[in-house]
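Okay, got some structures for you below.
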Structure I
Amino acid sequence: MAEAVPGPPARDEPAQPPLPPVIELLWGRRERGKRGPRPGLSADAIVDAAVRIADAEGLEAISMARVAAELGFTTMSLYRYVASKDELLQLMFNASALGAETLVIEGDDWRSRLRSWAVIQRDMLDRHPWITQMPMAAPPLAPNSLHFVERALETMAGTGIADTEKLRVIGLLSSYTLSEARMANDAARAMAAAAQAAAESGSGPDAPPVTYEALLRALVDERTFPNLYRLAWSPAPDRPRSEREEFLAGVDLILDGVQALIDRAG
């Protein structure tokens, strides 16, 4: 009788890493808290109130006490549902992308669809500019955020790009969009602060902001900075681009690079 030949040893599945508590909460793997002290309080109500405050007043206005006052509850009542302010911020970030799982990206080809995806992301950041003030220490893992990433991956189906490269493209577009939205938001906040200061001092409206080119003309000389000098003294366009047009020009530049990547893959 022939001796049985042993098969390959069974491969152990890698151990699942422990999930941070807020990720467990976002994915429904942790109970959202005990029953509140009065009807009407829930994690969703807390997040909705926090988003309303942040939309109106900025991220610096968010505190557990401020949100509790908005809802008419004590601060300690909130901790039955949300463990900390950091956890609340993550819940707010997830709420800002609500509806991503049913999002339909319009476009006739990968480029127009991916461009639309970037525009949707920018519009979301403009609706909730406080997102640009949040720390981004790691890639997003909230369910709505991952649905949004999934929609972006779908736009590049059939391009021949490896999945890892698709993810790199999404990261590049997201970083650019976030950076542009942050600069636009910071500029708007600075202008609002200047206008408020002028109104409080009674000095009237300030002069129009000085352009980057005008500042360069005051700072650079032709010998040390020949390229910047040429840029500073170039004739101004008949119609300067709006901030939105500048953003879309940058998106198109990134998409040109994606097309080169597709050409190499093909």
Structure II
Amino acid sequence: MRLPLYQIDAFTDRLFGGNPAAVVPLRQWLPDATMQSIAAENNLAETAFFVPEGAEYALRWFTPAVEVDLCGHATLASAYVLFHHLAPERQRVSFSTRQAGTLTVSRAGDGLALDFPAYPPERCAVPAGLAAVLGKPPVEMQRCGERYLAVFEHRGDVAELEPDFAALRGQCHGRLIVTAPGGDGVDFVSRFFAPGFGIDEDPVTGSAHCVLVPYWAKRLGRTRLEARQISRRGGALSCALDGDRVVIAGRCVPYLEGTITLERHG
């Protein structure tokens, strides 16, 4: 069996920036173990798989270690593959997902815009030991379900964090968003750590902005926000809060087209 494979750098306008995602279009689902093995072999933050579902598509995402409930950059990359390779006549695509409902992606100028659920966080206590894990205490802690947000005073505080990733696996359900005010036209900056999901630091995380945008919209008193994820690769996201939805827009750059060969042995 031979499967098409695309690798797309998402939330960036330059090659080797943003967050690389693998995209594997399928005619029908493969066994879960096979998709997990492909994701592990790709060894990227996420590999997205989608199949036709009527006039639209069903979508799933895998890290090298586990299947995840929501992923922004690989959804953006999947839409890019559809719009540029498989269905160039389309202006909008909908993906049904197992846990995040229906997600839509639309063309937006020279970029793409995700329509995702908003996850407004609420203030909570800083988990015991988290300051030691991060090397610096946050000034505020927010939470929405299993999604934790640590707020810092300055951009430099976020940029300089060097977490103990082994210890962080036992904190905050193994994943943590960190954020601070931005500057120079950027409303806020962030980083995302997910050692519990096999990713120490995700370069650019669309799904984290489902939490970040409601938080910063409330704090800043406006619904349109420019964001920057300040990982080593870095990424830019134009965001808006629209009721109980978040619009997250960004650009994509193609890196690779190839073929996966699945051979049967024995």
Structure III
Amino acid sequence: MQKEDRTRSFQAMYIRYIPKWFSNLTLGVEQSFMQYEDQLFGIANYIPIKNIIYRLPNEQLNQPITLTAFYFNYELPEVQVKIYGDWGWNLNRTSLRNWMIQPDKGMANVLGISKIFTSHQKHFWEFKAEMANLQLLTVAEQFSTGAPPSWYLGSYVRQGYTNEGQVLGAGAGPGGTSQTIELNWRRGNNRIGMSAERGLHSNDFYVYSFTNSGDFRRFFVDFATTLKVDWTFGKWDLGPRISYNQSNNYHWNLFQPANIYFVPGKDIQQFTAKLNMSYLC
């Protein structure tokens, strides 16, 4: 169905708190709200704090997209480690009781860590790791009668949580998961590094479309490895990138011949190269 050409309104709020007795700890809450402008009536709809000051009624037909998240960032400067996490919910309406009974409903999360390994030389090593999960966790949501209520999607706001076709959020996308590790050699602003990432595309769609058939082979998964360099030459900053990507079961595509069950899907391999350049005037 064609998306409606209607102007959307985006609202957001962000609160950060640093406890004075834990100066290395940062806590926060954030919430965003997206709706068609012609569906905003009254001052309450323009207050970007839903479910707290203004609760959206259950019977509201023109449901917006409401995302709420709590996060933390904890640094250990003595060992040069940073740990961070983000837990969010895509619920338009909830209560403290319902949230405590079923906290995994509509939940997504991100957890990451970074570590600096110093040396007696002028260079150092940097390690990063992160995992993100935007896949629906509860069975009731996974096996809903209609399309699954995945993150960034909206049954009424048909463009979803996007701007000019791009998702405003995690790169894993609706229903996706990702795991990333990265190791960099650094000296000042110069860097040579390598990263590896596994990305599972919209597993909510996979569960909705293929689970009842009993076919567990159609996971659409990417494995990507990237070599990256950032180097300064005088007033020039150069950043070449070379990536190799293996996509298994591209777009969940798998051809099933007769009498052969374990067969390769539509697997795609590709190399990509990119060069970033900037000049400091």
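Where a number appears in this text, it was derived from the coordinates with a stated rule and is not lab data. Quantities reported herein were computed from a predicted structural model and do not represent experimental measurements. Cβ atoms are built from the backbone, for glycine too; each structure is taken alone.
Could you tell me which structure in I, II, III was used to calculate distance in nm of label points 7 Å out along Cα→Cβ at positions 101 and 125 as 5.1? Structure of origin is III. In this comparison of I, II, III, the computed figure 1.31 for Cα Rg over 2.2 N^0.38 Å, for residues 21-116 alone is attributed to I. Structures I, II, III were shown, and helix-only ellipticity at 222 nm (-39500 (n - 2.57) for each DSSP H run of 4 or more, over all residues; to 500) at -18500 was computed from I. Using the calculated result 4.9 for distance in nm of label points 7 Å out along Cα→Cβ at positions 45 and 245, pick out the matching structure from I, II, III. Derived from the structure labelled I.
Given a value of 41, 34, 16 for semi-axes √(5λ) of the Cα gyration tensor in Å, calculated from one of I, II, III, which structure does it belong to? Computing semi-axes √(5λ) of the Cα gyration tensor in Å on every structure in I, II, III gives 41, 34, 16 only for I.
For structures I, II, III, which has the highest computed value of relative contact order in percent (Cα under 8 Å, 6 or more apart)? Comparing I, II, III, the top value of relative contact order in percent (Cα under 8 Å, 6 or more apart) belongs to II.
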